[in-house]
Structure P
């Protein structure tokens, strides 16, 4: 039985969100020293963080995530570069504006949020789970809920952006929620 999981982050808010999704206590790693995320995929970057977390907290269950947005008109970009899209120094609104400008003339506005979770057990065994939220890009940001690219992704079958959804509505369909549910099943939580 897993009594608690450490999340490879110093962000208590992220840990609380994952605790709700996994249904067990999740705590940020104290004194988290993040590694350089230089992987070519979400799985690579989540694994880099999970391995670093496991090294910092031996004998514990450690989970790490990596996530972002993939846009079909940009051949899957920004992908693993979602947090840095548009250049250094941009905040969420700046990255969102840069992404909308990059697809301004695109006919295909298909996009998805993707999340990969990697868990490493006290015995060193690795487990991973992937979740996606398919949708399309709005023409302009809408809604003040969530963060990142939430105001511009309209989930498939809906007319509101993720930024217009309540936290409960978003968690029920989100990429992170899907990955967490799959990981929860894998770990028997």
Structure Q
């Protein structure tokens, strides 16, 4: 499986494109004259940002504190054209203690579970895989950008927590009636 590695990237952001309720979420990484854009689910962005913040709180110390990310925030939009190289099926997050860096990987196909068959080598060569290695301050700035990308969506129902459509929604807590 070819791995596109960015160690460290010049830019790594999470962003959404489209109106609330119809947004598409992307990760975009660039460096050394290369750029890759991958699409993923809103929940994947949410979980990645939350877990990354938790990881930095546990292992990075002062380098991963929110104050260390000041001045590193990237609020610019995605670079155009916005065409996804692949759709993310699996994400992994790790801490490398020897280099004191965060490693984030995005996989087009989720890695096989124990006992599952591997893909044939010809098919595996076509699968997308990105590895991004970040210093703690840049990782914290990315986690903050993930949280910002989630804002601006539809408000949640105060009863069931599901997103509200402009015309309301069928609320399970209201026994199927519209709210």
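Values in this text are rule-based calculations from the coordinates and carry no lab data. Only a predicted model underlies this, so the values are computations on that prediction, with no experimental measurement involved. Cβ atoms are built from the backbone, for glycine too; each structure is taken alone.
If relative contact order in percent (Cα under 8 Å, 6 or more apart) comes out at 28 when worked out from the coordinates, which of P, Q was used? Derived from Q, not from the others. Figure out for me which of the structures P, Q the number -9000 belongs to, where helix-only ellipticity at 222 nm (-39500 (n - 2.57) for each DSSP H run of 4 or more, over all residues; to 500) was derived from the coordinates. So the calculation was done on P.
For distance in nm of label points 7 Å out along Cα→Cβ at positions 50 and 66, the highest value in the series P, Q is held by structure Q.
Please state which of the structures P, Q yields -0.48, -0.77, -0.98 when log10 I(q)/I(0) by the Debye sum over Cα atoms at q = 0.11, 0.14, 0.16 Å⁻¹ is computed from it.
Details: P: -0.48, -0.77, -0.98; Q: -0.55, -0.84, -1.01.
Only one of P, Q returns -0.48, -0.77, -0.98 for log10 I(q)/I(0) by the Debye sum over Cα atoms at q = 0.11, 0.14, 0.16 Å⁻¹, namely P.
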